[in-house]
Structures are given as structure tokens and as C-alpha cells.
Structure I
């Protein structure tokens, strides 16, 4: 029997730079994509809520900072001080399905790459990369109306940490089509040493 997994919820709120969740439609400063679509807030947990998706705990969406509720990936470096992990789990979605490399930064100075794959948020689109659905809205917000029946999705992705060690940071891709709403590092004790 394996020991219980150890989760470290990462606070990404200071890095959030995009507002993709609204209560009454987008204004000039809102917009998950170029058309300023947003997810309906009433279909999602309140900012800073503790949620669980497939057994992994997250803070979703990030605590409101005035700047946004998600990170539009532009190569940001997210601190992960003292984290040991087998997986980095993310809640996110892409403006179109996409994949790109992330960098895992280690305490010993090593930098290793891994793939982050995100399916499209677009209504009624299935998971292209097979990731679990975390949330699905009842409608899609536009600046002046909500299109009922268009059901945008937020997915759970995971990035493998194939080389054990102390992680100090995660560099996101420079790919503004990708959006990250939450991040959790997971360590599964006993997995690496199992034969």
C-alpha cells in the first residue's frame, strides 16, 4: 500500500494577469480571448475557493488581486520553493488546443523541460489531449450578452516531474493561447521506489 499523496497548493494570484471569469459579461478590461469571451462566474467556485478535481486539491480560481483570475502564459516564472513533486497539476484551458514546453527549475541549478498540453475552452469541444474536465459553464459570455448553450470548459492538466529533486520554480511557456487558473504540486510517496 502506498502512502497518501502530498499536495502543495501554489498561490499564483500575484502573477494572474487576465480576467476570464465575469458575473455580467466582459468590459474593456476583461476577456479570455480576443473576442473578450469569459466564463460565467455563477457556474464556477468563488475566488480563492478550495476545490478538488480527480482527488487533487486546488485553490480556484486564484484569489482576486484586481489584475485577474488566471495567467495568460507569456513565459512567467512561478516560484515553487522547497517543493518535491512527481506531478504538477494545473487547471487551465487554451484559446485553441495547443501544447508547449515548460521549464522545471531545480535547487541544484538544473533546468529540465516537460510538455504542457491544453485542450480548447470552446463550447462543446472534447478534451483533445484526454485530460479530465474540471468545470464546464452553462453559457459563454460576450461583452454584451451571454450565449446560453455554449458551454466553455476548464480542464485539469498534469506535467510529469521525471527527475526527482527540489523544485524552485516553473517557467510557463511563452504561449498566450494558454491560460492557467490554478497550480498544485503532488508527491506520491513510494511510487518512485516501487518495483
Structure II
């Protein structure tokens, strides 16, 4: 255990998600040995993020203006709304170049063990957006894990009376994967989601 400023930095880095004690220590010593200009640039970037970046007033994606670039894009359709858990999911879907609709970022997933329920997510805001009547299809693109499935099921039941076409992203075998290593749930979903070729 160190003392003073280096230990303070290790402690703060260790509070970041996905950074364990060893990683925090490695990063702290990297910062210590880095050029002062690089450290100042990192500190300035961190401060700029806190000063400039906020959440879009429409979809809750990250934005530097009142609305994110996707919500401002007039070429996107309002008829299809894709619900995701986090802003990073928007980036992943956008990388495919396949989706031309709008997004709604929940800010997480239902997780009773962590004390996260529907009231802790942007569910009310989603329902307000759906009440306009513009949306014809709701795509539930939550993570394919227990929390994501619970969230998708909850939302599907919640919007059912609205008569929307509700879909879920297909899940199954990854490209390059071997059948023998697939778990039963993944393999079962691959069979359910099969398509004609």
C-alpha cells in the first residue's frame, strides 16, 4: 500500500467499473511516468466531458446539445423505435449501418438484486414517446442476459395494449463459433430464429 497522492489516485481509479486493484495500480504508475503534457490532456478531456456532455432530452443518448445527432437527423424514420440499455448499445447498433430509426436509452436494465426497478429507468419517458402514435414498431434490443430479458418482457407486456408491433433482436450462434461449445439457451434461440436461405 502506498501513501499520499499515488494511493489517492489508485483508490479513485479502483472505483471505476471494470478496474480492479492491479489495473488501478498499473494505470496510476503509467500516469506517474507519463509526460506532463499527456497527463494534462487527459485531465482536460475528463473535465470537458463533465462540462459539455449531457443526455439527449428526447432519447437519453449522450449529447453535447439539447438533442443528440441521431434525434436531429431528419432522414431517420420515427416509425421504428429501438430500445437499448445504455448509450454504448446505440454505438454498437450504429456501427452495423443497418438501422435507420430512432432510439430510446433506458439507462440500465431491471435488476431487483441491485435495487433497479422500472421506476429507476426511463420507462415513463418511453411511454410518453409511444403515446404520440408515430411509432409502429418497437424493437427491444436489451442485452441477452437475465436482466435484459426481464426488462424486455416487462416492456412488451407494458406496451401490449397499445397495439404496437413489438420485436426482439434475434440471438443465436456467433459467426465462427462451434456448435459443441454453444450453451443450450443460445443453441435453442438459434433454432427459434432460423431463417430460409
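Annotations for the structure displayed:
- Taking FRET efficiency 1/(1 + (r/R0)^6) of positions 98 and 138 (r between Cβ atoms, R0 = 25 Å, to 0.05) as the criterion, the top structure among I, II is II, with the largest value.
- helix-only ellipticity at 222 nm (-39500 (n - 2.57) for each DSSP H run of 4 or more, over all residues; to 500) derived as -13000 - corresponding label from I, II: II
- Origin of the value 13, where relative contact order in percent (Cα under 8 Å, 6 or more apart) was derived from one of I, II: II
- Entry that produces 4.3 once distance in nm of label points 7 Å out along Cα→Cβ at positions 42 and 170 is calculated, selected from I, II: II
- Label whose coordinates, when distance in nm of label points 7 Å out along Cα→Cβ at positions 154 and 178 is calculated, return 3.9 (choices I, II): II
- Entry that produces 1.1 once distance in nm of label points 7 Å out along Cα→Cβ at positions 18 and 74 is calculated, selected from I, II: I
- Label whose coordinates, when mean count of other Cβ atoms within 10 Å over residues 10-17 is calculated, return 18.9 (choices I, II): I
- A value of 35 for percent of Cα pairs over 32 Å apart, calculated from one of I, II, originates in structure II.
Each value in this text was obtained by applying a stated rule to the coordinates, not by laboratory testing. In this text, all values refer to a predicted model and were calculated from it rather than measured experimentally. Cβ atoms are built from the backbone, for glycine too; each structure is taken alone.
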